[in-house]
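Presented below are the structures under discussion, each in the form of structure tokens.
Quick note: the coordinates plus some simple rules give every number you see, no bench work behind them. Since we're looking at a predicted model, the values are computed, not measured. Cβ atoms are built from the backbone, for glycine too; each structure is taken alone.
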Structure I
Amino acid sequence: MLAKTKIAWAINETTSMKRAAKLLRVSYNTFKKYAKMYELFQPASNAGIPRNSQGKPIELERILAGKHPNYSSTKLFTQLIREGYLAEECSNCDFDEYRASDMTKPLMLDYLDDDQTNKELANLRVLCYNCYYILKMDRVGVDIPANVKSFQKAIYKAFSTES
């Protein structure tokens, strides 16, 4: 059984009911049951993502300002497209077609300086897979397997004009 004083303390120490339950190391449902019993349960009324004056999520601006260098590139890419910071097309060749198999565009986020912790907007661009490997092949460190190298040599010999 949870004491009323413990529940009141946890609510005052945290910003939400879920965090108060976590602070007390009990399940949310157990916390909610006792908080309602003691008439202390106060769910948050201001749910949602905090936004700045332009309507952009503050979190994204903090990421672009370098405050979260280890933020997921995949999530960042999705947010940048959704919020309109980057266009959903290749910035090199303007490719923007959907794949029929999954109705997504084969695009990826590229870091101009190859440092994935530098998430400044000026360092980011969108590339299709073809442009990414054409532009970054030497820096990406893709090793060509030996059997592919021998195949490339055989093709070159078969189609070379020299005798």
Structure II
Amino acid sequence: MKQDKNSLISHITSLAEEIYRAIGPSIPQEWLVSDITIAQLRVLLVLYAEGPSRMSVLATRIGVALPTITGIVDNLVKKEMVVRRADTEDRRLVICTLSPRGQETVSHLWAMGRFHVENLLDGLTVDQLKIADEVATLLLGNTIKNLDSVRGVRG
């Protein structure tokens, strides 16, 4: 039976969801009882991925108003996860960056994800790992192509 592109994408997405559900119960308890809100986590992830950012950029990236992002960042500063400083070129602008504690928090998240991927791959044979490597390489190439396309449009 020949499958079309959309049904294959749907099937692969369903499999990914099943994998996520299978590893979901192994989420460390510390993350389930953390006092970090989803909005705060989004800010930490943006700062981790994109580096120091102005408040207005953070607000745009996570889709909230400037007063809202100010409150979110205030709480992250109190938790010693974010550091605010004035922009050296324009003192009216505030630049936010991850503190060492914020960096450690997000790095821990990535490490957990890597641990799960390594566990998923560990039971595969060398031949299966070669296929997984090929698929991962294809996905990365497509991701880069899509990002380049988006950047070209914004550009």
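Here is how the numbers come out for the structure above:
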item	result
Ranking I, II by Rg/Rh (Cα atoms, Kirkwood Rh), for residues 67-106 alone, the structure that comes out highest	I
If semi-axes √(5λ) of the Cα gyration tensor in Å, for residues 43-122 alone is computed and equals 28, 13, 11, the structure in I, II	II
Identity of the structure behind -12500 (criterion: helix-only ellipticity at 222 nm (-39500 (n - 2.57) for each DSSP H run of 4 or more, over all residues; to 500), calculated), options I, II	I
Origin of the value 26.0, 93, where Rg and Dmax of the Cα atoms in Å was derived from one of I, II	I
Among I, II, which structure scores highest (criterion: Kirkwood radius over Cα pairs in Å, for residues 35-74 alone)	I
Entry that produces 2.8 once distance in nm of label points 7 Å out along Cα→Cβ at positions 131 and 147 is calculated, selected from I, II	II
Structures I, II, by FRET efficiency 1/(1 + (r/R0)^6) of positions 11 and 83 (r between Cβ atoms, R0 = 30 Å, to 0.05): label with the highest value	I
